[in-house]
Structures are given as structure tokens and as C-alpha cells.
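Have a look at these structures, which come just after this line.
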Structure I
Amino acid sequence: MSFDGIFTHLIVKELSESLVGGRINKIHQPYEQELVLIVRSKGKNQKLLLSAHPSFARVQVTNMAFNNPDTPPNFLKLTRKFLEGAFLSEIEQIENDRVIHFHFTRRDELGDLQNIVLIAEIMGRHSNIILVNKDSGKIMESIKHVGFSQNTYRTILPGSDYIAPPKQLAKNPFTAPKEYIFEKLSTANEITGKFLQANFQGLGMDTAAELATRLNAKPNEKIPTWQEFFTELNEIKPTLAQKNEKEFFTPLVFQTIPDNKQIFGNLNDLLDAYYQDKAEKDRVKQQSGALLHRLEQEVKKNQNKLIKLEETIAESENAEMYRQYGELVTAFVSSIPRGSNSVKLNNYYDENNAEIEIVLDPAISPAANAQKYFQRYQKLKAGVKIIQEQMEHTNQEIEYLQSVLSMMENATPMDLPIIQEELLAQGFIKRKTNERKKPKASQPQKFLSSDGTVILVGRNNLQNDQLTLKTAKKTDYWLHAKNIPGSHVIIQSDNPTDETITEAGVLAAYFSKYRLSNLVPVDLIQVKYIKKPNGSKPGFVVYEGQKTIHVTPDKDIIEKLQRTNEP
């Protein structure tokens, strides 16, 4: 289900019950098109998220964690000025449209009462968040500016009059008279989702298809079926379901989406479950797009370099042949005419003394040709060791970059600064001149196993080194996905239970390149057997005598281990 008018109606009801009367403590704008209001209500702080993202626009209370930029955007500055300390007096949906008005009251510096409206317009790529002075009707600021050249119907700029989006001619299904509903349903040639969308406001495609299916299943009971559907919305069952490998969120169990249903306690938890991975991946992509591209290009450059080095090594295998050519030419130098392009000689290195043809440079003497072959031989032999060292270094560089890419693939927006911390330390990226002082080094992520054992997980390669080589005791146990990039995992115990080992293995598999695979091989060994070669890249270690277990990454297990660590 899309975030349509029906869902908006229900989320407004849920938000009103939990937030109205609350006070705004803090406001954040973690991303360009998203605003988070910390509302103190019902004795606790709640995070109200308003998103104007073109694909993930919504309004909800969320448990997601957010990073905040060092410099607050202009929209955030003004919103803080007028809304911090304000009381939320009402949450209002306009008709059955995807437009929500959050009404706030506060006292200004002179003690006069101010009425401010924060408007969330959830309209796909046209979504917006607009701060309006209710008394004057003027726009104070908006998260997206829309000039006259972009929209001739209305402009969304500071100082402009707020003009609501164009009204739909269709009726609000929650307030439409029974006579209107009866007339439309009884006179329709065919009741389809499109027919319902054309005549009733705020029905998304999925909702309209579900309602049409129910109406067509009981053609002689259209009005009771209609009423039953809207009565059922008073007893919602927030549902996450799948159909054709696509996820849907619905306020009820929909007959048209039959597969893999999961019921949630409220709409906000449902939205967190649906949007968390999707929105976070999009945020990571937006924030790290340029860096990700650079890393991928660097991997490609090193892979091409490795191909050339391998070609050079292959050529070095001919070194012995060049030495033999030099020896043969020297042995028969007196019989080789000067100016020859080639010469055929009996090859006494061959057990059959077969004849061999050797190419010569006619511009130089036969003796000089022999010396040229000896020089080529010496150059290739001397270069082999250097090339092998370069190949080893290049392989390590590729492996290191792929480990960083793997971490970025699995990263949340909260993890990106941790990965950037490593790249800064390695000199891969430079600190911005206007950036604040160097942040405090980040710490590994902490989990608790089912029996209460502490499990630590490195979130970048610097942390991996620190965790394995400095933090862990020699008797602790170390885990890592076998032969693939991933995090170092430490069990802080010298005798962990099989259950703890399995859970730590799930963590190692989950925080690796094979997060989405089944039966991932994970190496297990005590820390005392881990060695770090001199000069090796961060995160690179060697070991022998490990035991390998096979586990399947499971997000539910990860969340369970995280929850047991919460205060």
C-alpha cells in the first residue's frame, strides 16, 4: 500500500492520540528532505519524522537513529526559532488528502501568542514540508522552494501566501453521504480500482483494488460491504505482506495481498519495519555516492595494474630462454654473418639437439646481439622479485578496498562517519578545511549473547585492528567470515557456550560481504593465534588451526542481541 489518503487518515488518528498536547523539545534535520521533531508527550520523548523524500515521503513516530549535520540548514534554523518550546495543539488531515497540518502555539519574546502551522504534503516527488504563520497565511520557510517557473498554480517561497494543493472533485469516503455512495456503486458498469479512485478521494491503487475485490465478491451487498471495510479500519491490523517478492504495508489484512503476513502493534512500528532498510540504503547512497564511486574506481585501477603485472611475470618466464639464446649466439658467433635478421643454430640445450631459429638485430654485430639477450635475461630476472612484491602489495590493496566497500554496502547512515574515519586515517580522503576538530575515535559495536556474554564487532578496519590486537584478551575467541571481507568479532570469554559461538558466528556472517547468503562459513579461533604481518593494511591478519562453522545471517537474531544490550 502506498501512503494514501486512507493511511494518512489512520496515521493522523494514531499520532493525535500519542502527541497532541506535547511540547517540542528539540528539532533536527538529519537529511536534506527530512525533519525530526522531539516531542515530549505522555511522559516520554517521541521522535516525529516528517519526510518529503520523493520515494519515501511519510509522517510517523520512529525509533530509527539519525546523524545530524555539523551545520544546520536554513529551514532547520527557522523551524527551531519558531517551534522549539511550542505546544502541539492539533493534527489535522485536509479532507482525505495526503496533506497534514500540525498546529502549534507558543509565546513570542513579548509574550504574545503565536499560531504556527507545519504542513506536510505527501505527494511523491512534489512532497514538501512548509512552515506557515496561521494568522497571516504567509509561508515562513519550506524544506523545498518552488518558484513560479516550476509551478504556475502556486509558489512555495518565504513571504508568499500559502495556497493549498488543487482540490480533488472526488468525495471523501469517510464523510460522503450514503446516497452518493449507493448511487455510484449501484450505477457503475464495473467496479474496478480505477473507478473507485475516480469517485472517492484518497484511495491508493492497492486500497482501491482491495475494496473493489470485496465489493465484487458480494455484488448484492455493496453498501454493507463498503461499511464493513470502513468499520474494520477502526480496528486496524497493521500488516507487512509480500506479493510477487514485493513488500506492502497495509492497515488491515488485505485479501489481494495474501503472502507472508506480519502483524504489528501500531502503524508507526509497521512503517519503521517497511522503510528502515529502504530509506537507510537510499541515505547511504546519497551520502556516500561519490566516495563509493571513487573506491570502485580504485579497485578497478588496481585490478588492471594486477593484470599488467601478471603479464610481465608471464614474460619473465621467458628469461631462461633469452639466456640460452645469448649462449647459443656466443658459441656460434664466428659462423653468423653480420647483418643477419635471424639465424638457425643447433640447440645443444635440447636433448635431441634440434635446430632453433633466433631473431637478430641486423644493425648490430652477432656478439652485440648475444649481449642484448643476456641483458634482457638479467633485467627480467632482477625484476621478478620486484614485480612479485608489487603484485602482493596490489592484491592487499584490492582486498583492503573490497573490505571497505563491503562495510559500505552494509552500512547505515550512522556507520558512514566511522568508515570515513578510517579512510581519513589512511589518507585516502582529506579532512575538509572548514571541518570541526577531529572527532573522538569510535568504538566497536557491543552485543550480548543469550547467556549474557559480551560480543564486540568492529565497524571499520581500524576498529578491527584495535579490537583484535589491543582490546581482546589472548584467551578470547575471534570470528570472521571465511576468505571474504567482513568485521572482526570477539567473544569476551575463554570458554563460550555453543549457543554464544553460534550467535557470534551469525554476527560475523551478517557484518560481511555475504550478509544475504545462506550457510556462510565463519572461522573461529582464539585470539592468541592471530598474527598481523608487518606493513599489512588495517584489518588484515593471518592465523592457523581455526575451526570453521556454518551459519545463516538472521536480522531478527541481530536485533535480539542488540536489544539485550539496551539499558
Structure II
Amino acid sequence: MTQPPKPKSPAASSLAAPLRLPLFRRIWLASLLSNLGLMIMGVGAAWTMTQMTSSADKVALVQTAVTLPIMLFAMAAGAIADMYDRRKIALVSLTIALAGATSLTTLAGLGIMTPNLMLAFCFIIGSGMALFGPAWQASVSEQVPAETLPSAVALNGISFNIARSFGPAIGGVVVAAAGSVASFATNALFYLPLLGALFLWRRVSEPSRLPREGLKRAVISGVRYVANSPPIRVVLTRTLVTGFAGGSVAALMPLVARDLLHGNAQTYGIMLGAFGVGAVIGALNINKVRKYLSGEGAIRLCTLVMGGAIMVVAVSRLPVLTAAALVIAGGMWMLSVATFNVGVQLSAPRWVAGRSLAAFQASISGGIAIGSWCWGHLADGIGVQGALAVSGALMTLSPLLGLWIRMPPVGDRDEAAEFLADPEVQLSLSSRSGPIIVEIEYRVDPNRARTFYRLMQMVQLSRQRSGAYGWSIARDIADPHLWIERYHCPTWLDFLRQRNRATQSERELHIRAMKFHEGPEPVRIRRMLERPHGSVRWRETTPDPAAGTAGEVLPVATPVGSSS
């Protein structure tokens, strides 16, 4: 029976609750500096590109170069975050970004920077952040209690957007006073506090009961989980569309400052700062929005208002009006992205949290990267004003997607259930023995057949999310009461992983299916080894479970009839 959710105290649900925890507070403050440095560098890179070329395409590609690696490498980065120590992964990724920032500073200082070199170093820095993102976001749940997780997610968004608010303005001043090289050097220096905070974090990792997956298998597992999770698929699709439509703001902002407002680097920084101020305001109100609006209602409101604000930016020639519109656009952008982010964080189980968040990052960054490229090309053809107007119209129309793919409701995190005891085994199996075939026999009242079949479609997705292949459900033509569910796992080790990945709600779903079974005998479960002569090392005696080595996974006995 499902336990009712525990009531949350006002202190636990307040936005500031995570900051009362020393570990989170220390890392959050260091990440604020890191984000600030990244924003300062972004101003220098974008403005330097406007000085090196008049092409709107090249200017917009600065944004693409920073965000494209997240789309390309996110799923592999998520798999690495789930497989290894997330603290160490974060340290390595920040070191990569620091190396790129240091090299960019050096070459720019020597006066040998070109547009292509600028894009290359932005890509390197973006690659470091692509590896950092999933490990960083997935580790937030290890730094704070579950009841404060939405607030922690919002605070991380606030960190980025405080930096977006003040970083560009500071960056504009730095570039105007000391040149772009100073902005690049500031970025490199501001990585150091976060490196130190993560180095001092004594993360306590829970050792895995089973050996870790290989990188390729882990990526495949993450893709299969997302592909078989309808709620996450909906969130990612809506995220991609929102990122594409809204990517015009960051991509074309240097041109807005230069061509529409006839300003300089400081004007550009102030406009980005206005967008960031709005984002901070939006993040501060995320809990109120989640309280009064559903996920679909929040996204509709945000995209409609943001679309109108982008259109105002397109037609405005007054810096004050443009800044006001950007404050509104920034608030709606942050609210929508935070809603998407919280939805993914609370929907994905811990074993695949990094990969699910990586898929989210790939969606938002992929939308921004592709959108930035498209908006830059469109601006070359019809002008900055026309490109922004098209972007605003597309954002305004995007809520129509809710007619077909409605945002799912967001509840509490669906935690994984306890590990099941391994099934009874009389063969000597190695971790690579397989495929393992699972057959489950149900005897169902024919009058309940249709309801049972619909439930089994949900069971199918559950099995496939956790790693099952070739799932099928069949009905005996000679005995209408008999139904057989069948699936397989590539190896014995894959089967043990699949068996223990189910969340509490998925276990309850499996129990509901078994309750359809009628008759004096329990549900019959067969677990079989396909092609045994080619994949089993035969022994004369039953193996001792205590004798297992790293090369073998030898299960302990448990009564047949336990959960599959």
C-alpha cells in the first residue's frame, strides 16, 4: 500500500532552506563565482566576435559553440555521472574548462585570436561544462534532503541568473576598460573557488551491489529509459521547442545592442543583465508557481508572455523599453526551464538520474544551439528585427503543443524499491552468461482480459525502462485463461540489474498485474538460459554463493515465485 506523502514543514519547503546546510551553501557560493566568470567571458567573446567580423552568423555561432557540446556529449556525460564518483567527475570537467579558459586568455593576449579559434575555445569550455552539468545536477540530491530538492534546483538557477544579471554588466565594464583579454582571465580565475569547494567535499558514496556498466551499455540504458518514459519524453520535447524558440535572445543580443540600440559593449552587458534580473525574479517565485499552477499551466503562461516580450525587443529602439521587455522574458524563461528541470529530477529514479538530467540538458542546449544557428542565418537574410519577430511568434504558438503532448503532473521523487533477493539458481553462471529469458504465466478471468491487457502495456514500458528486451505478451489459444509475459536480458548481470532497478511505483504496478492471477497456484515465473552450451561453464556441484569473484555473479537462493 502506498504511504501518503509526509507533510512538509514551512522551513523545509522555503527557498532558503538548502542554504542552511553548510555543504550546499559552500558549493553554491563557489558556483555563483564560476557562473559569474562564465558570463563575463561570454560578453568578451561575443563582443570580440562583433569586432572581428560583421557576419550575424558568426556572432550567433558563439552561443552555439558554448551550448552544442552539451547536446552532443550530454548522454555520455550523464552515464559517466551515474557510473563514477560525481565529485571526481565534476573536478575533471572543471579542469577541462579551466584549461580552455587559460588557453583562450593566453592566445588572445598574444594577439593571434581569429573567429575560428574563438569558436574552438568556446567549444572546449562548453565541453567541460557539458561533462560537469549532469554530475553537478545529479549530486544536488546528495547535498540536500529530498524535501528541499525543488528549492535547491531553484537556487542553482538563481545562482546562474544572478551571474547573468551582474556578470554581463561587469563584463561590459571590464571589456570597455581593460579589453576582452581581461574578461577571459577573470573567467579562468573564477573557476578556482569551485574547484576548491568540490575538492574539500568528503562525499560518501554508496557502493554498488553489482559491477558498474560499461560506458556504451550505460548510454544505451539511459536512452532506453528515456525512450520508454512517456512523461520524460513529453518534458524533453517541450524543452527542445522552448529552447529553440527562445534561443534568439542570447544569440542575437550583441546585434540588438549594436544594430537596434546603437550601443557598445556596456549596452550589451546591461541588456544581458536585464534578462538575468528577470530570471532571478522568476527563480524566486518558482515555489509559488508550482503551488498555484499545473506544469502545463505554468508553461503556457511563460511561453505566451515570453513570446510577447521578444516581439517588443524586436520593435523597440529605446534601451529602457528593451531592458523592461528582457526582464519579463528572463523571468518567464527561468520559470519554464525550472519547471522542466524539476519535472525531470523528480521523475527519474536515482540509478538513471544523471542520464535523465543529461537528456534534459541536451534538449535545452540542443534547442538553443540549433536555434542560435537558425536565428543567425535568418538575421543575415531578413535582419535582426525580423528574426526576433519570427522567434517571438514561434514562442507564442508553442503552447499549442499542449493539445497533443500535455505536460505531466509533477509529484515527489519516485524512489527505487529495496533490492530483491536473487532467484534460485542451480547452474553455474558467470556475469556474461546469457541471454536470460524470463517467462511469467498468469491465469486471468476472460471477463477481465481487456483490463489486464491495458495494464500490461504499462508493465511493458516499465520492463523496457529498466533494461528488458524483446518484451511480448501472448494468450494461449487453447486455454483463454493463460497469458504469458516474455522478455529477455542480454546477460545474467544485465538481468540482475534489470530486476533491481524498479522504483516503488513500478513494483506496485507489477503487483497489480499479479493480482489478476487466479487459481490455487501462484504466478509461475521461469528464468531460462538461452544457448546454455555456449555460455555456461558446467560444474559437477552447485556453486557456493560465497565463492563469487569479480568475474562471476553467483546469486543466493530464494523461493521461486518472487517478483520477476
Structure III
Amino acid sequence: MSNKSGQILGNKLFLYLTEFFSGMSVMAVELGASRLLAPYFSSSQIVWTIIIGTIMIAMALGNIYGGRKADKDPDPGKLYMRILVAAVWIALIPVLGKYVILLISGALILAVNSNFLVIAAFASCMIVFVFPLFLLGTVTPSLAKYTTQSLDDNGRIIGTLGAFNTVGSIIGTFLPTFVTIPAVGTAITFLIFAGILIALSIAYFISAGAIKKKDKNLAKIIAGVLIFVLSCVLGHNSSFAFWESNLTYEGESVYNYLQVKENDKNVILSTNVLFGVQSILIKDGALTGMYYDYALAAPYMCGIKEKELAGENMDILILGMGSGTYATQLSNYFDNINVEGVEIDDKITDLAHRYFQLPDETKVTTYDGRAYLAATDQKYDVIMVDAYQDITIPFQMSSVEFFTMVKEHLKENGVMVVNMNMYSDELNSSEETINTYLADTISSVFENVKIVDVVGSTNKELFATSNSDFTNTFDQNIALEDMETLKEMMNKVSDTLSDYSAGDHIMTDDKAPVELLGMRQIDTIIKEEVTYYKAIYNQKGLQGLLESL
């Protein structure tokens, strides 16, 4: 160990800062990992579990390796070179990460028959994130070796190292979530923290006098800096959906990855998972052809036309406002309504006004749907529950306790309409699907529950009320409708509306396995979608598959 190296090790502040920035970067990468994976695998609790689990594996292995290396070869230059390598790897994630994830997904679709999302997310985490975090995991045991000089002060010093790591981790948790990701995006967040680690490594080598002409450390540092600069050029404006050439908008909020696509006929919003439509605007004001049209039946079930003739207004609440498709339709087709929505992501509300023609007079509260109900005493004629989170629903909005709260906020003869995604033919059987659990839970709260399939979609609409006569009210108000398009749509709903035979799959605040049920259903959908391509692959091999694409 050189004299200069010994001097910098004697300055424990620098080592404490190393621990601080290492802890901060680990947490920032973990949060960045969730955002990088979300557009492809969702941001569900299961994906978070995979991310946390693989990162803990990496850190544990790094701790073991770092401790052994520090005992056998107490050269701090080796540690800071590992930090440099980790930084370069992290800088490359915005450039290459999404391609690696798609390659893994493509390979696994052909090889795996079940649990695709779990396996693909786990494999992606292992390949993309484990190595750099393994290297950062070597920091703490190495610094403990370099900073403790006697048994008299090792407890104090190691405690201080732990404190710096913890404080750095705290900042690394809040800073990406509330500042860098919403402000500049996931890609630049990776680059920011990679740059911090590179600067830290360079500072050590310069201070320790370990950089000399024709020195291998100098060559490695120059290579690392060049790769980082190249990553900044290629990865600073990285698009998750890089195959899309004409996106109207692509960005991120505190909660979601957001994407808006527009053509001559419509505008579409997608969030987190790149397949599917979260909200849609039909530019000529026509019906959407989606579940929103079926949900328009709820006001008729509450007597919307009778109230219109009597000069009365109807109050409607939408939990999970999105970009306001349902609210816009209600405003387009009915004059005697007061619509308000609850949307937890204020950036989606901004997009709703900017791209989806959400009326300015529509009240939108930025809040969690259940928390909003807990905070208001107002009652409504219709409450629409459409609070999907990626591939599933938030567990707190799927329980008996939640639906009881919805029921308490409905007026007499009020109706709750729930969008159930991930269609299942086994809804009225004993099959344990997310829709079965949801419908059974609702049936345990409401006396009358009816279901309708959304044609050409993976959705069902569920209508629930305490009014035993609501189907008669529905038919009577359809008869009063003078707009043929709406009348035809409502007659279609009336003809296909069916009673739901409830089972005993009840979700509560204590037990609501929505993530596992959602993953299972998505696996089924993926399996059905790729059957054709698997058959080609099995018959003609990879070349035949590529030719078919």
C-alpha cells in the first residue's frame, strides 16, 4: 500500500463518503430496476419481490466476497476499481437493458409453459442487475477492514460506516422516486448515480497517486469514462417502447410509465405494461367499442332518463379516473349529470386535459380511491370502480371492507359498476381466477350482482346494487332513450346481462391475493397468444419463426 493510499485511508471521511454513495446508489438502482421492468412485467408486488430478492442475493454474495478479498489482499485500489466497474455497468443499463429484457422474454416465451412473467422478471433481474450490485456489496466489508486499526475503536467505526450507508440508502430511496425519475426519467437516473460512483473512484485514484502514465489503472479509468460518456449519448433519451416511432407522448410520473399514441381516429393511453389500453378517446365522439360503453348502462339502471324528465341531476363518482374516457362519454351523452373522479397520478390527469378532451369543469381529486371514500360523506347514484394497477387491482380496493365502503356511499337504489379485466370463461365455476374472487367478494356485500361480457375484449362489466328492481328500471329508461346509438348499445347490454352465482372466494383487507391471481391469468393469456408462434418454432425452428414475423 502506497503512502498516499495510506493517507487517504487515514482520512476516514472519504471512506465514510464511499459508504454513503454506495448505499445511495444501491437503492437508486433498485428503484430504477422497478421502472425498467414495469413496462414489460408490471410493477406489481410480485415484481417488487423479485427485485428485492435478487438484489439481496447480490448484496449477500458481495459481502462475503468483499470480506474475503479484503483479508487476503488489503488493497483499496481493488475496491475502487470494483466500484468503477459497477458504475460502468449501471451506465450501460439505459442503453442495453431493455434489449436484454426483450431477448430474455422472447427466449422464455418459447421455452416456458407457465409462470412466464415471474421467471422472465427473475431472469432479467439476475442478468441486468445482480453483477453491479454484487460489486457494490463488497464495499462495506472492505471498508470495515481498511478503517479499523484496533479492537478499541472498531465498534465505533463500523457503526459509523453503517450509519453513513443507511443515510445514503434513505436518500437513494427518496431522491429517485420524488425527484430524478419524475423530472428526468429512469435512464438519466441510472446515469446520474453511475456518474457519482465514477467520480468517487477517480477521486480515490487521483488522491492515492495510483494513476500514472502507461499504468493499467489509467487505461481502465479512461475506458470507463469513455463508456460512460457513450452511455450518456446513447441512453439519455432512452425509450422503453423503442419499436414505436410515432408516440405522441412518453414519460414517467411518481407512479407510472406513461405512453400516449394518436392516429386519425383515436388517442390511447398505456401505463406500465406496454400491452393493453388504459384509456381511449374516440375523436368523433362515437362509442369506444370497449367496456366504457357497457358501463354507460349504470346510469340507466339508476333512472337517468326519468331524472332528466323530472329535472333532476345524477351524481357519479369514478374511482380510477385515468384519462377520463368514462367521464367524457358521460358528459357527451347526458346533460343531467355531475361527474367527479379520483386519480392518484396527477400526471395522468394532466394528460387527460391535454390529449383526451377531459372537460375542465370535471372535478378530479388526486388521491387514492379508498382514502377518498373514507374522507367524504357524499353519496352518489353511480360509483364506477376502474382502479387497475398494471395487470391487477390494488388489494385495498378489492376487499369486503372496500366494497362495503362503496355501498355506504351509494344513494338509495344506487349502482356500483366495476371493470373486471382479464376475462375468464370460468367465472361461474369453482375456478380460482381473479375475476371469480372479485365477483364473489362483491356478492358478499351487495344483494344483486349481474355480469356482462365485453365483446371482443378481455373485460367483463359487473353491476352491483341493493335495489332488487334495477333491471326493470334499466329497461324502462332504455325505452325513454331517443338516441339510437345509445339505445342499441343499452339493448345489447340488457340482452346479455346475466345473474352471477356467487361462490365463497372472499377477499379481505387481511387476505387479498390479487397479484398471484393476476399473474396466473396473464400467464393464461400469454400462453394463448403465443401458441401459434410456438407451433411454428417447434416445426420450423428459429429461422422459420423469424421468417413468419
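Where a number appears in this text, it was derived from the coordinates with a stated rule and is not lab data. It should be emphasised that the depicted structure is a prediction, and the values quoted were computed from it without experimental measurement. Cβ atoms are built from the backbone, for glycine too; each structure is taken alone.
Compare mean count of other Cβ atoms within 10 Å over residues 333-340 across structures I, II, III and report the one with the greatest value.
Looking at the calculated values, the largest one is II.
Name the one structure among I, II, III that log10 I(q)/I(0) by the Debye sum over Cα atoms at q = 0.08, 0.10, 0.16 Å⁻¹, for residues 197-404 alone of -0.33, -0.50, -1.03 was derived from.
Working through the options, I get structure II.
Ranked on distance in nm of label points 7 Å out along Cα→Cβ at positions 285 and 509, which label among I, II, III comes first with the largest value?
Once distance in nm of label points 7 Å out along Cα→Cβ at positions 285 and 509 is tallied for I, II, III, the winner is III.
Ok, one more. Looking at structures I, II, III, which one was distance in nm of label points 7 Å out along Cα→Cβ at positions 253 and 461 calculated from, given that it came out as 2.4?
III
Moving on. Given a computed value of 18 for relative contact order in percent (Cα under 8 Å, 6 or more apart), which structure among I, II, III does it belong to?
II
Using helix-only ellipticity at 222 nm (-39500 (n - 2.57) for each DSSP H run of 4 or more, over all residues; to 500) as the calculated read-out, with -19000 as its value, let me know the right label among I, II, III.
Structure III accounts for this read-out.
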